[in-house]
Structure formats: structure tokens, C-alpha cells
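Read-outs throughout are calculated quantities, based only on the coordinates presented, and are distinct from any laboratory measurement. Treat the numbers as computed from the prediction; the structure is a model and nothing was measured. Cβ atoms are built from the backbone, for glycine too; each structure is taken alone.
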Structure P
Amino acid sequence: MTTLHEYDTVEHLPCGSVIQHGPNNNRIYLMRPGEQCPEELPRTLIEMAQERGYTKIFAKVPVQKIESFLLAGYYAEAIVPGFYNGRETGVFLAYCKDRVRKSETNEEKNLQNTELAVEHKGCTCSEAIPQGLRIRACQKTDAEEMAGIYQSVFPSYPFPIHAPEFIKDSMDENVSYFCAEDEEGIAALSSIEADSLCSNAELTDFATLPRWRGKGLGTLLLRTMEKELKKRGIATAYTIARAASAGMNIVFARQGYRYAGRLCNNTHISGQIESMNVWYKNMRV
């Protein structure tokens, strides 16, 4: 299991850009380019990756700022219309310095899962909450139990959600967690990581205990979070789901999310680096 000190760290660059980087995901992740994104930023990130031995750069960039990235050898892996304030398209770019990181060993299976999910687009799913369960927002007092569930479901994760203190700290920032629970405790979890400045939100951290799988709890949590996003006036919801997990991709497709692309060998999760599918939805329709 990955220990807390091995997780990637978040760093603010002098230009105002925010990155996450480290050996866990073996990459640099440009989370937010600075308002005055310098022309040399793409090359600066490449030099940093070379110095530290990272094999991938993953960057979320407004479409109006991608030219310097493309000229530096980056390429688009996913495109999300309305990602920025419901108006400007967001492009999820990649730069890989080795062919192994750029090639999927299980590409055919990932493609099959994506196609299966698309086939379920718009299919109805019961909105009834299973008897004995309730859906609610999580509190800091839940952090210990939440961390235990995440640790049991995911051998590794790109962020330290196995640690109760991390969960509590994230609640103080921009993350809201939700759960389905019965009298014995929490059965399933999810979260909203909101960016109010750009009016988008990532719906993530889905985890369901084995005895509750197949009962539609992921869908119930997703619908609950969507209601919360509408209350907040968030324009665009999106998720970055494991391409290897047919179930989670189907959950989002059923709820009307559109497929935006696949991030190849992008994220260290469940013990290995995996490819991730991006799905998005306009919340103002």
C-alpha cells in the first residue's frame, strides 16, 4: 500500500500555475495554468519532467491557450465543451516521453467498456433508495470510517484518501463528500471537487462496499451530487473514471454524460497506473 509520504505534491509555480507532481503517478499534472500563462510553460514542464524522470505530463488547458502546448509536442486526449464557466472548451493534453507510457496494453478491453457504456446512454435506472438506506452529506466525524472504506476498496489512490486527516482537510477546502448508509454504517461514498472560479466540478471518489454492489448506489449518489451542483449554479460536471471499470462508465452514461476521451496510462489507482475515461455534462440544460 502506498504510504502518505509517497503521494504526489501540489506546487504553485511563479507564473501562478498550479501543478501536482511526484513518483506515485510518475507525472506532472498541470491542474490550472496561471491567468497569464507564459509561452514557455509547456517547455518548462517538459524540462522538469526530464530532470525528475517523470514519464508523462497531463495538462488541463483552455482551448485558447493550447497553441504553445501543441507546438511543444503535446496532444489532446480529451475535449470538454463548456469546461470553463460553461463557455470555453477545456482540452486535456498529454506529453509522453516514452512509448511505453503512451501505449495501452489493454486498449481493446478499455474500448469495449467505453462502447458498452455508450450503449447504455439515456437508459433509465430506479431512483428508489433501497430499504434501510439513506443518502446524506458526510461530516468530519465520518472521516475515520471513510478512510477505512477507501483503503479496503482501493489498494492505491492518486490522493491520500486513506488518511482521515487528509479527508478532513479537503472538507475545509473545496471537496464535499456524500454517502449512502444503513444502521451498520456507510455503504458507499462519493465526492464533489468543485472549482467555483471556473464553474466546473469533478464528481469522483466513488467507492462501494462489496456487499452493496449492484444495487445502484453509485447512481443514487451521482443524482444527489447533481442536485447539489444545480443549487450552487455549477455549469459543467465531469468525471475521470477508470477505463477498466465498465460499471462506473455505465453509471455516468446512463445519467446523460458524454464521452470526452481517454487519458492513456494516466493515474495510479488500485495498485497500478491505469487509463481513465473523461465524461462530462452541461448542468444548465
Structure Q
Amino acid sequence: MAEIVYAAGLPHAPTLVGLFDRAPAGTQQAVRAIYDGLAEALERARPDLLIVFANDHLTNSRIRAYPDFLIGMAAEHRGPFEWFKPWIGCRNYAVKGAPAAAEALFRGMTRRGIRMNAERANLKFDDNISVPTVLMDLDRRGIPLVPVMQNCTVPPYPDQERCYFVGEALGDFIARDLPAELRVGLIGSGGLSHEPGGARYYAIDEGFDHWFLDLCCAGDHRRLREELTIERMEAAGSGGTSELLAWVVVMGAIGERAGHCLGYVAHREFRAGIGAVAWEMGG
């Protein structure tokens, strides 16, 4: 049976690339430590396949027919999409895809009652995939990638209970449907507290961020499902904080286990709380 050997939740704020050089030295060091820690853990885990859940910013689907999940099946994932390049300010990249694994994911989740859409053409990636790719050099590691674009924006979108259930189905799919001995890495990309373009555009709810990171590290998924409501995330930053539902999918897949916070920093110009968690997989 395949095994999950790496699991992490991380932010993808575009300012981490575009405005990084303007940040204070201590803030830059904190961000480097977070992503260096994520990359080092990935290197130790040696996954054969990486599945990344990341919210879609109204880019790849029409609002009137917006899928909860969209699997990228391309043989190569290129980005960032041209329109977003000036905004993100990151280099171009190309990551090897995994079409067979992506098709298996589509079929396997369907059999488990999880409807996902799929696209064989290259998806339009903004900061959702681009920021972790360039900050962790995912394009230079040779690990095949399956991106899954998640609806965390257009209501009604899956809440924490549904996302956890999707994660449980994902974990079962990995264990039962993927080739034996395959080593799989999971990333939930999004968050922490932020309100893109809203009245609290520069506000960061540090109290919420620390509460959420502590909850992730404690591995108490009952509390997670009871307390991480859409209402609580919206109160911490409307239209952005709900990206943390991608982390919930990952936690559903790995089950209750302790995590390790790789750091946290709140810098106003980043317009989001910046922190990450890696979970102990024992692989």
C-alpha cells in the first residue's frame, strides 16, 4: 500500500515573494526559516508524488458553475499564469505532472462519493501553487505534482466537516488505490488570517493564527471540526482565512497526530499571518 510520508500546511501570500526584499531583516529571516524547514522536511521524506490542495482564486472556473475541487491532470504544470506575473513577482517554473495518478485520484474519489472536476490542460496558477513552488524549489526537485484547486470562496463551499471527510477519503484512496510502496507528500496551501481587498486588508488576527497553529500541532481533530467554523474564519479575515480549509483536507487524510510549528510572523505589508505546520508522519 502507498504511504503518506510528508504532510504540511503553509501560506501562499504573494507578498512573500513580491515584497519580501522590503520586509525587515528579522521578518525575512523568519520567513526563510519557515520555508527552509518545510523544504528540509520534504527532502528527508523523499516522496515519489506530491499532492497539493490550494484554493482557486476565481481563476479556473465560472462562478455560476464552480467546482468544489478541480484536479490538474497536465503532464507539466507551468506558472505563474501570465496575468499574475507582475502581481506575484516570482520566476517562471515548470513542474512535472502525474497524469496517471491524477486520473486515479479522480476515479478513486468519485467511488468514495467525492465529486471532483478535472482538467487536462495546464491550469492558471497564481500564488496558490506559485509561492510554495518557488520558495521550496518544487520545480527543481523532480517530484511529480498533482494540484487540486479547492473552492474556499464561492458559497456554498465545503465547510470544515466536509473538508475533513474529503481528507479521510483521500487518505483511504492513497492507502488502497495507489501503487504499493509509493511515497506520497501532501500540502495544504493557504491562509493564515487575511482579508484580501476588504476593509481589513492590512489587518492580521494574530490571536486566531496562534490558536489555529496550536490546534494543528495538538492533533485534536474533534476540536478542529467543532471550532474551526466558517464563521470563525470569516471573523478573522473575510474571503481569505477560509483558505485554511485546504489544511483541513490534509489533516483528514493523515488522521490525528502531532504537528510541529515551523514559525510564525505577522508583518503588516505581507497582509496575512505567516506560519506553517509539518506533521510527524513517522516515514
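Where does the value 114 come from, among P, Q, when volume of the Cα convex hull per residue in Å³ is the thing being computed? The partial results should precede the final answer.
Numbers: P: 128; Q: 114.
Label of the source structure: Q.
Quick check for you: by relative contact order in percent (Cα under 8 Å, 6 or more apart), which of P, Q is greatest? List each step's numbers first, then the result.
Working: P: 18; Q: 33.
Top value of relative contact order in percent (Cα under 8 Å, 6 or more apart), among P, Q, belongs to structure Q.
In terms of distance in nm of label points 7 Å out along Cα→Cβ at positions 96 and 128, which of structures P, Q is highest? The partial results should precede the final answer.
Details: P: 4.6; Q: 2.5.
Largest one: structure P.
Given a value of -8000 for helix-only ellipticity at 222 nm (-39500 (n - 2.57) for each DSSP H run of 4 or more, over all residues; to 500), point me to the structure among P, Q it was derived from. Display every interim value, and only then the final one.
Working: P: -8000; Q: -11500.
Computing helix-only ellipticity at 222 nm (-39500 (n - 2.57) for each DSSP H run of 4 or more, over all residues; to 500) on every structure in P, Q gives -8000 only for P.
Given 24.9 as the derived value for mean count of other Cβ atoms within 10 Å over residues 48-55, which of the supplied structures P, Q does it correspond to? Display every interim value, and only then the final one.
Values: P: 14.5; Q: 24.9.
So the calculation was done on Q.
Can you rank P, Q by mean count of other Cβ atoms within 10 Å over residues 24-31 and just name the one with the largest value?
Numbers: P: 21.6; Q: 14.2.
The maximum falls on structure P.
Who wins on distance in nm of label points 7 Å out along Cα→Cβ at positions 16 and 264 among P, Q, i.e. which is largest? Let's see the in-between values first.
On the way: P: 3.3; Q: 1.6.
The structure with the largest value is P.
Cα Rg over 2.2 N^0.38 Å, for residues 72-223 alone was computed and gave 1.14; which structure, P, Q, did it come from? Please list the in-between numbers first.
Values: P: 1.21; Q: 1.14.
Source structure for this number: Q.
Which of P, Q yields 2.8 for distance in nm of label points 7 Å out along Cα→Cβ at positions 40 and 200, as computed? Write out the running numbers ahead of the final one.
Values: P: 2.8; Q: 3.4.
Clearly, the read-out refers to P.
Could you tell me which structure in P, Q was used to calculate Kirkwood radius over Cα pairs in Å, for residues 56-111 alone as 12.3?
Values: P: 12.3; Q: 13.3.
Answer by label: P.
For structures P, Q, which has the highest computed value of distance in nm of label points 7 Å out along Cα→Cβ at positions 152 and 184? Please report the intermediate quantities before stating the final value.
On the way: P: 0.8; Q: 2.1.
When distance in nm of label points 7 Å out along Cα→Cβ at positions 152 and 184 is calculated for P, Q, structure Q comes out on top.
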